[in-house]
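Derivation of every value follows stated rules applied to the coordinates shown; laboratory data play no part. Everything numeric in this text was worked out from a predicted model, so none of it was measured. Cβ atoms are built from the backbone, for glycine too; each structure is taken alone.
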Structure 1
Amino acid sequence: MNSDADADASIAEWIAAGLYDPAVPGADQRLQLLRWITAHGASVAQMRAACAAGQLNALVGDLSLRPGRRRSIAETARETSLTIEQIRYIRRASGFPDIDDDDPTYVDADVEMFETFAVASQLFSTEELVHFVRVVGGSLRRIAEAAGEMFLRDVEAELHDEGTELQQAEANLAAIELVHAATAIFEPMFRAHLEYSTLSMRQARAGAVDYSATPLTVGFVDLDGFTARSAQLHATELLDLVVDFEAMAVDLVSSHGGRLVKLIGDEVMFSAIDCDAACEIARDLITRVADRGSSARGGIAQGPVITSGGDVYGEVVNLASRIADIAVPGEVLVNESVITLATRCAFEPAGRRQLKGFPEPVRLWSLQA
């Protein structure tokens, strides 16, 4: 059969599958897309399923994201040293929903990952290892969603009205190929963060023998009137406000040697080994917010905290949060440990305050500009 006959047979098959109708507007664009998808190895059955889901443009990218033969949980268990129950346990800890035992899900890279988990279980306790998996899974989910949002806003939105189906499909594949490259590109960053985190932890724990807690300075900075203001903003304006606040927080916390623990909408939580650095972070962040026409307040406390999964817990954390709650806009309140250890910053007494959750009034100081 010659190439023209092959092409005619493909078109007939696409028509029969409901993928192509030469009589509808845009038929030429659809034909270009189907030929491109076929050239990348997708089957008619895969195209039909993607079309039914409204994701024909994304099919090649989807197939490229996790290529290779798919295995069920049972098959994966047979190829690794893990049991079916262990794989299910790891899957849940990673943040994925349960699946049927015979669902084709795992690819070659997953098998390698599970084997690495089995090796790591010989060094670490199952409890700590699974907790680590939960942290990594949650962090990777956030990274994945951020990547998807970036593509949605900057690429897909622009192509939706003006781009052809083929252009949309090509952009989707290009984004997936960039993801493949990013896993290697960002490995040095991960190693650098691991090195810096290890050195910071050693510095914070210098001389300490109690492994249950670590001396740290914890700070909170809250945007003032965020709830009322967000109700008056358009969705894009609200997004700009939150992204700008997060960008300021990341830059300032990093520049002063601290660590951004989390950001929840209008609130930044950070930690630092040095009390002066924590005070400078809070003060500079509040100043930056004021320069943009908003206001914020802060609270800082120093003492032993529990570190777990990249987060920090304990009475000192609760104290810093409560202190931030009672500060007035533009003010940073601190506890006694901060003024005892800080050497570069100035403070004024702010009296004894009754804080929610604390039985006795707490003596506080106000950080001076």
Structure 2
Amino acid sequence: MFPGHYTLYGSKRSYFTAKVENMLRFQGLPYELVEKMPHDGSEIERRTGSGAIPALVTPEDWALADSTPIGRLLNMRFPDKAFIPSSPVQRTGVLLLEDWFDEWFMRVAMYTRWNFPESVDALVGSGVSMRVLGKSWHEVTEEEHVQIRPLVEESLERIATFRQRMTTEVAAAYGTTPEQGQDVMVWFGDFLDHMAHHLERYPFLLGDRPCIADFVLSGGFAAHFGNDTWPREFVRARQPSVLAYAERCWDTQAGDTTWITGDQLPDTWAPFFSAMEEHYLRYLEANRQVLASGTAMVEVDFGFGSVATPPRAYQELSRLDIRGEILALSDTDAALVRQAVPAGVLDVYLAPPLDKPPELAGNKDTFPEPEGIGVLE
């Protein structure tokens, strides 16, 4: 393992880039963030075979894409600064929450960013305010808002086509159009309530030390929920302690703190598992069935009518990754996991693989990059 700097390719306003950046910050690793958009045809995409962000280049000049395997690598490299437990119950629990936060909370990010003009203002304005004033959008005074408004309007005009697609075609893929996404703020609000209750007892998800699931949330807040105006105000009005938690997690470095002793999961996680079963795992099951049958669309009713979205290979491959982790446990450890995690959750993750595993599209997908998108950063 070579010493030296890491290079993180991605965007300050990217959910998963911020997740990885929080890992690097927690471990105190020297790094540089190089701004890039997804699927921009850059050299790093050729090296990783993926157009998605983030991508990470290690001091050995290894290039990796995807926040989950990047996290596994960093955790393995620095065991004294680990953010994934090694004990069976806590490791399984953390990986389950990471998957839920990764794949399902993106719906909140998509819905609250593109359907509300004030959030788009914050997205674009944050890039302008940092470039011109050296401060975040939420620190800008009224007088400074007037000063930079022409630049913000110019940038908004440049991304008009991009924004239109993000609220139609791309939003349809996530079920986050205004019509499809009616459930989003209902369950997200419930989650904030349950998280605030958890935080009354613990500073982080698993006690006194952050884990990788914390970094998904803190990254989501840094890039979306705590930056975009509409969700930021929603969280502040609903449960401001969750916003404070995310900011605290962003600034926490590895030290002598520990997770809950005895390889236990907090009882305050029970509502999290229930919410997973009610929403995300219903989608995960339907997605698997559609991939198996070759059907064009996944249809799931979350309580506001049927939502139809295209099937996604990544969710199934992520499920299989966690399935492999669980199946690799000894009989004794597996029994402990079954005692700690609801059967309804484990049953979905332990469902057998498809006859032919789905393949990721890699860099074959295209991303609608407008001219001047750099102003977002």
Structure 3
Amino acid sequence: MTIHELTSRLAAQPARRLAVLPTPLEDAPRLREALGGRARCPRILVKRDDLTGLGLGGNKARKLDFLIGDALAKGATSVITTGAAQSNHARMTAAAARRAGLAVDLVLTTADEPAPLEGNLLLDHLFGARVHMVPAVDPMLAVGHDEAVVRQVAESLVADGGRPYVIAVGGSSAVGALGYVAGTVELAGQLAALGVAPRRVYFASGSRGTQAGLTLGAHLLGLPYDLHGVAVSGGEPEKIERARRVAGEAAALLGADASVREARFFTDQGFIGDGYGLPTPEGLEAMRLAARTEALVLDPTYTAKGLAALVAHVRSSELGADDTVVFLHTGGAPATLTSKAAAALVSAPGWQNR
């Protein structure tokens, strides 16, 4: 499928432009130099989806363009979604709902009682979301018994005459995945303008909606690079099945072929650490490295683990100096400004090094 044809099919879907697009695709020469320079390290390009603008930015804005568009098309008066207490998706959904004039309910899981009012959770309240907290039952997955609470909230809203629209965790649905099909079109155009053919695209992978959209987009456009999702939580193989299902459903919305090769849904399980939202030494090093070379602010839950994989693969020579790689920066800065993240950063080796 050509870029023009895919763009036309995407334009036929209900959408509410919320994200500031296109986001830049930037060279990271100082990061490359810190990892061995041209003699050892590939060229690193950073796709700045932390700069999507909505509610302090992040990858979820692309999904919410289509999700909020669908909600409005269906006459919704409010949206409901779920996530962890420091969910970037929840924060951005609250922001998107306010921009669209919708009410918003967030059902959030936490291992702390009470959850500290900081970072994303503070912004949720600032945006005026109604927040419903449930206890986490599995730290590796950061999930709780949220489905029952979502049903209760939805039933209550309907009883009061409302029309709630439920958004899956992470925006990981067929409609949400369209955001990264469109994001792939954007990236393909930028790469073509630079005359660059990357070997890999690295990205942090949680609920797998971003993976589904990136994989479907690359498949439909026939792009040859490898998609290297870096898992930030457990849940295999169910999550791979979710990504395949969501990609197939998104393809159906576009009236397109859904026969994506199974291998394209690969997700690297080697950088999760002790669980979702728990910093790793490699991730903390990646945060310092990105900040002190390129002034990139990563978060310990997602992007730090994604970049940690890229760094490890450079150091092990899995990536060569002649390669080009793209790191998709999916945002998450508010989660960095929490007491837990700060404590982890300042206690890690290298904090005082200048």
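Of the structures labelled 1, 2, 3, which one yields -13500 when helix-only ellipticity at 222 nm (-39500 (n - 2.57) for each DSSP H run of 4 or more, over all residues; to 500) is computed from its coordinates?
Working: 1: -18000; 2: -16000; 3: -13500.
Matching structure: 3.
By the measure distance in nm of label points 7 Å out along Cα→Cβ at positions 38 and 70, tell me the structure among 1, 2, 3 with the highest figure. Could the numbers behind the result be given before it?
On the way: 1: 2.4; 2: 1.4; 3: 4.7.
With respect to distance in nm of label points 7 Å out along Cα→Cβ at positions 38 and 70, the highest-scoring structure among 1, 2, 3 is 3.
Assign the value 52, calculated as percent of Cα pairs over 26 Å apart, to the correct structure from 1, 2, 3. Write out the running numbers ahead of the final one.
On the way: 1: 65; 2: 52; 3: 46.
That value comes from structure 2.
Hey, log10 I(q)/I(0) by the Debye sum over Cα atoms at q = 0.10, 0.13, 0.24 Å⁻¹, for residues 54-165 alone derived from one of 1, 2, 3 reads -0.40, -0.63, -1.40; which structure?
Numbers: 1: -0.40, -0.63, -1.40; 2: -0.52, -0.78, -1.20; 3: -0.27, -0.45, -1.39.
The read-out was computed on structure 1.
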